[in-house]
Structure P
Amino acid sequence: MKRIAIIGAGITGLAAAHRIGELAASREMPVEVTILERGTRAGGPLKTIRRDGFTIELGADSFLTEKPAAADLARRLGLEKDLIPTQERFRRTYVVHDGKLVEIPEGFSLLAPTHLGPVMKSSLFSPAAKLRIAMEPFVPRRKEEGDESLASFVTRRLGREVLDRVAQALAGGIYTADPNHLSVAATMPRFVEMERRYGSLIRGLQAGEKTRASSSAGTSGARWSLFLSMRNGMGSLADALAARVSASLRFGAEVIEISHRNGGWTVAMADGASIEADAVICAAPAFAAARFIRAADAELADVLGKIAYASAAVVIMAFRESDFPDPPRAFGFVVPISENRKIIAGSFSSLKYEGRAPTGAILARAFAGGVLQKEMMTLADEAIVSASRDEFRQLLGVTAPPSIVEVQRWPDSMPQYDVGHLDRVAAIEAAAARLPRLFLAGAAYRGVGIPDCIRSGEEAARRALDSLAPE
């Protein structure tokens, strides 16, 4: 029997273990899998709690359906009936501008507008900025080869105001990153392709409009019709996976070193225990992988260690709808760093998805931290809650104390896809390929979303089994 060790029981490691089980059964190939998790629970950022009629997401609350891996996995787990869409009537997003919430123009897709009409009617941009946006189709293509920062890309094509007032906040909400360092090729490749193919982002968005879901019409910000969640919270997806692979899970197993000898791997743990494996799938963060891979390959460890991470915190607050002078009717809002506020975004879980709160209640989340607000992560939980409540009071007029408050910190949770990230990943993959039957997977490499992590774990599972197949 072949043995595979998986390091990390986040969604990537769980998906890898589950896929090994599926493929091994179909190939009639006996395999023993051990999942080593240093913590006490599986699922990583998929964490849901239920209290007093509320379904509270402490981490990721949805996934994008344009990338099919997550929805496909849910269906294979028998959870298809639990997949729920966003609530169409609330599909709009706001941005803070001059201390007030302003709706992002209809059809604005992360970095650029699909049509100029809504932009021209919006109070979000100055007359000069509107003229600059209208000139985007006439801006020549970039001639230089190589990667470019998001800040450079957006400013070059659409002007500084689009970056400062919309793009930085929307991208920051996804990647908690500094746009001056964020790689546009690694994070927004479809916009790079639009410029290459159409010579214009606006023309590219218009060309793709017919293929987009008709339900996305009349929305602002992200195309919310492309998002799904789980009826009982995203944690239910991780719970279902963990239940399927429960016999393989080992908690409190902190890996400190992996070494290759005699054609196999030895995985050593902090408590002195070790296991032998024919193949290893490393689904740990890059900085952790760098530590325990160093004994096997110092060069690979060095490159892994160059991937930086950011920390963030989520503050969950439950209010009565009557606590708001003007109850919110949107999925949420983003906060540009130029506004000098203490949170980077806010969202309304009970408006995004049905069944998240009792009738008459609003379940909200505030997000703090990230690369541009590192100082927030040095505060105590009480101070982060106080800052979040203060921002909600100033922006939404809600002064009543929340009936529920939860704080979830996610330290070193978000890999930073800095300029040159794809070249760095290529170097990591080339170095890892020199080590027999070692496979890297997770958010650090080719996508931070839940579908990206699932796809990465499942691909590592396939490659691991292929490497162990008889000649």
Structure Q
Amino acid sequence: MYQKKSVILQGKDWVLIWMYGLIALIGLICIFSVEYRPNDDVVKSLFAFQKNYSKQFYYLIVCVIVAMFILLTDSKLFTATPNLLYVFGIGLLIATFFVGKTVNGSKSWIPLGFMNLQPVETCKIFTALALAKYLSRSDTNFAKPRSQLIASAICFLPIVFSLLQNETGLALVYFSFLLPMYREGFPPAYLVMGASMGVLLVVTLLFPAKPLIIFLGVVGLFLINSLKRKIKRNKSLLFIIVGAWALSTLFIGVMVPFLFKHVFQQYQADRIFSMIGKDNPYVIQNTADITAGTAVEKKAKSDKENYNVKQSKIAIGSGGFFGKGFLKGTQTQGDFVPEQHTDFIFTSLAENFGFIGCVILMILYLNMLLRIVFIAERQRSTFSRVYAYSVAAILFFHIAINICMTIGLAPVIGITLPLMSYGGSSLLTFTILIFILIRLDSDRQMVLR
């Protein structure tokens, strides 16, 4: 019995396991601080499965059981079933349209009785495994455009279903798979083009479209004039400059309006524009709306869109350097921050434990990410390495966007803070992602395919 136990524990990365447990425990404490009131019977409410912290406590127990099951599973199971699991995940996304329930305007949840499952969240696991499986195949040549297209399709197909379910925020998470693909040889030019489009999108939000298109045209003419000698020797430079201007014009004049009218929900678009102090120009208004759109009403609407972020900033700022103390946060105890137990859980930590508490959490997250990258680089198997980088990319995206949301540096798009935010679906997803990695790493001496 002792020998069997030692075999089970052998080779597991306990540093990552302890960091997982510590962050999850901090998350439970922060959720507790959001809902606790002085007259609550803590012991009774903890086991009653009524309060959110009580539910999170049980979800955490379930996740520990799932984690143990994963650690006891043969690692070859994860290399043998990714394609089947990916199809299952896409099936869940499709099933959501028929049996799903609507929560906060998004029909992306499947009710299971004791919890709601969000397939677009759990599908990240299947996508990471499927990408790792495809890139580790012996017949995959990732230097060829065909392989790059197939890998991109695997990663980005769930985005289509996410957008149809009004889950724009979680749809953006799937772009994090560009990082493991880049590690495996995805051409940097594609990433530069994507980053350029992102910068152009921000510039388009800040400046009117027509003057911006004219300005880009002037820049193009200036480049043509400056490089006319090189263009005479190499005509392709002219096509590149003209093509870049044409694509930029198409992006500014067609794609951006389409994005804000048909992809983003109106409240999401309103939040983005209100964050930069502008009205949403892509709202289709009727005559009554136009006549009623006084400056006072517009200001009231802008204040409403910014309410979450304003209250979040107040809560974070009120914590100061050392925090107000556990269960002593006035913003938290007063229910001033909406969705504080989910998307804005970071504000609870900041108010209770201050700047010091936030720094400690950031150090934990940073060490977790660095540990996963370290684990990725020591793998002999392409499958395990790609999967590890996928986990790191997903975690980084969630952490960066969520914290930027709470401090007003990014629009509120409904992305949870890993292992901290309330929710069984989110906690279970990150638990499975991390512990599959730990299980694969324990067999790192094997070449898994």
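Tabulated values for the structure
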{"read-out": "FRET efficiency 1/(1 + (r/R0)^6) of positions 240 and 432 (r between Cβ atoms, R0 = 35 Å, to 0.05) - highest-scoring structure of P, Q", "value": "P"}
{"read-out": "Origin of the derived value 45, 37, 23 (Cα extents along the principal axes in Å, for residues 56-183 alone; candidates P, Q)", "value": "Q"}
{"read-out": "Structure with the greatest value (metric distance in nm of label points 7 Å out along Cα→Cβ at positions 192 and 280, set P, Q)", "value": "Q"}
{"read-out": "Which entry (P, Q) yields the derived value -22000 for helix-only ellipticity at 222 nm (-39500 (n - 2.57) for each DSSP H run of 4 or more, over all residues; to 500)", "value": "Q"}
{"read-out": "Read-out mean count of other Cβ atoms within 10 Å over residues 32-39, computed value 15.6, structure in P, Q", "value": "Q"}
{"read-out": "Highest-scoring label, criterion being distance in nm of label points 7 Å out along Cα→Cβ at positions 120 and 136, among P, Q", "value": "Q"}
{"read-out": "Distance in nm of label points 7 Å out along Cα→Cβ at positions 208 and 328 derived as 5.4 - corresponding label from P, Q", "value": "Q"}
{"read-out": "Which of P, Q leads on mean projected area of the Cα convex hull in nm², largest value", "value": "Q"}
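None of the figures in this text is laboratory data; all of them are computed from the coordinates on show. Owing to the predicted nature of the structure, the values given are computational and were not obtained by experimental measurement. Cβ atoms are built from the backbone, for glycine too; each structure is taken alone.
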